[in-house]
Structure 1
Amino acid sequence: MVIGKSKHFLFHYLLKQFPTDEWKSKHLLVAISGGVDSMSLLSILLELKRVLSFKLSVVHVHHGSTDKKQKAFQDKAVETIREFLLKTHSVEKTYWSGLKRSGVTGLKKAVLLNEGVEYVKTKKNGNSGFIGSEAEMRKYRYRMFEEAMKHSKADYLALAHTADDLLETRLIRLIRGTGEQGLTAMSFKKNRLLRPFIQVSRFQILDYAQQRKLKWCEDPSNQSVDYSFRNWIRQEWLLQLERKRPGSKEAIARSLELIAHSKENNQKRVKKICQKLIKNQSLRRDILLAFPDTHDKKQILAYYMKEQGFKNYRSSHILELLKQLKRPQKNFSFSLLGKKWKISPLWLSLDKKSKTM
């Protein structure tokens, strides 16, 4: 690993994303997998740390797979991270999960979360180890990240998600039919999450890693198109599309980002409208019906339902609400999603005694 002042453009790009006054004395917890993205993120944050004076801790989750190839990768990832950390003295603490003590020898500031191994049963063969679905493993990782956040009292959790990850996620959600809500905009900072690489491509990260002579591990599961739909999109579909029409990948990413920001701006507009229409958990019926655009009416009703705690509702439920609101009767009630709704000439409201579904 090359030590010294970075001349790579990524350093200067991220320096602009971290205003000096805001980050001084903050504590960042970095999630590290051992792959090129997260190792590059840790390296560049250590460089920024010299300039911005924030604190830095690291968390790594070992999934304890019983598959030989996966376990070999996971063990190698631990050793790669351990060697990297032993070369630097700028990390506050290292948090390990799913490991025995032998996995963190040589690190004085190591803290074990969930010491030993917490097992997840895979649905395929019942073997022990973290070889369940991607969703199961992701859920476990984030639970460990939360535990490390509490233990370290960190201000932010930094994740190595890239622009490529974001594009793949959005494509998967669109293919699954999630609609525009699957295109939620992701920014550098949201609440306590940091995604410094969210606008950075894998190619740019690889260039940085090679220039800095970093060591990293390749996850064998990322090479198999049979392992996950994401791998197929990344390694086959997008590559074929790019060969057929060069520049398509960047164009799709740009288009989806514009749609996401448009949706976000529209959500802010709807929220602002609803703040004027909702009072004491009731919605103004007369003003809602005065809106000329049916789409606006449905968006307002969707926002209202979310505010009332509904989760498992569909567009058909929103259409049913709109149908009831248009009825000529002035005062009446009806049932929907296990709750009793009341309508008056001016208001749509819920019976607080009925249970939200």
Structure 2
Amino acid sequence: MSDTKFRVAFTLVRGIGAVRLQALLDYFGDAETAWNAAAFELVAAGLSAKLAERVLETRASLNLEQYMDNIQAQGIEILTWDDQGYPAQLKQIDQPPPILYLRGVFSDEDAWAVAIVGTRAVTAYGRQVTEEIATTLAHNGVTVVSGLARGVDAIAHSAALKAGGRTLAVLGSGVDRIYPPENRALAEKIVSQGAVISDYAPGTPPESANFPPRNRIISGLSLAVVVIEAAETSGSLITASFAVEQGRDVFAVPGNIFAPQSKGANRLIANGAKPMLAVKDILEALDLTRNLERREIRKVLPSDPTEAALFQLIGAEPLHVDEIRAQTGLPIDRVSSALTMMELKGMVRQVGGMQYVAVREESAPYDSP
């Protein structure tokens, strides 16, 4: 925790983000040393003189111990890049947030997540589609990610909760500054069935400049982004743009060509987004139809010693079944049957030519076989 609090301190300095924090860690070795460095040392590490001075000003005015105590008293958890609980999918994006603040918990199940975003001025059609998509995803064990905004976001969160699923809300403010205020009750429900998340420090107000950057977290946590309804200048299109950069699939719901709420989504389709004509389009494209099956099999069929031995042997590099048999010394029929069951459970994946790799949710995102 000692190094975590100094990383938190740096995020309170305006102008220090993921890139500059990483540079400081590389130069000084740890955040505590960097936080206590002199101005000339910070400049030597790559900060401008003005930014180095800003660090010193923050250091002088901040009671760091009290600040951390206040965070803990509010039940807010802090995750850094190095924490095991930091979402593996998010860690793989370009410049992942150095610090995540959350109320609630991340779960292994959240490796299977889809973002649903769209306009605040949602139509009756948009509401119906949003509810259907979120409900179906939740019933299939897929976590719904959105931004807690009015309209599509709030509808998606509510439908996922009602279906008994998990949902994650990513804010453009501190997790203690719920915006819009009418969604505070919804946020509390999300905490009980997912998490409310932000990379902005507690106390940060919901300023307009905060929302576009937070959209990269919405897409970064997800396997795909679904745009329901969006105007031509919608923030949802920013989320879709981040998703493309991050290698995520983008789906858009076709809409009335005369409706302003549909112009952005229709434009996405014209530019190459996948038209979402039914929820099964998402499930099939990402092979999410197997998610629920894998989860249930994991519950009812615990690993035996053979599976444990194979799972320990198989890693990220493809390993041929003959090599697996040779290294374990087990009969080929036992190896083959165990691999078949492990593949159904989602523990391993065949990558062609009877070669297998391990699927470890805490260290790798889902990749459809």
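Every read-out reported here was derived from the displayed coordinates using simple, explicitly stated rules and does not represent laboratory data. Being a predicted model, the structure only gives us computed values, none of them experimental. Cβ atoms are built from the backbone, for glycine too; each structure is taken alone.
Details
- Each of 1, 2 could give Rg and Dmax of the Cα atoms in Å, for residues 137-320 alone, but the derived value 20.7, 66 comes from 1.
- Structure responsible for 1.7, with distance in nm of label points 7 Å out along Cα→Cβ at positions 9 and 25 calculated and labels 1, 2 on offer: 2
- Each of 1, 2 could give mean count of other Cβ atoms within 10 Å over residues 169-176, but the derived value 15.8 comes from 1.
- Label whose coordinates, when FRET efficiency 1/(1 + (r/R0)^6) of positions 201 and 305 (r between Cβ atoms, R0 = 35 Å, to 0.05) is calculated, return 0.35 (choices 1, 2): 1
- If Cα extents along the principal axes in Å is computed and equals 75, 48, 45, the structure in 1, 2: 1
- Structure from which 2.8 was derived, distance in nm of label points 7 Å out along Cα→Cβ at positions 41 and 89, options 1, 2: 1
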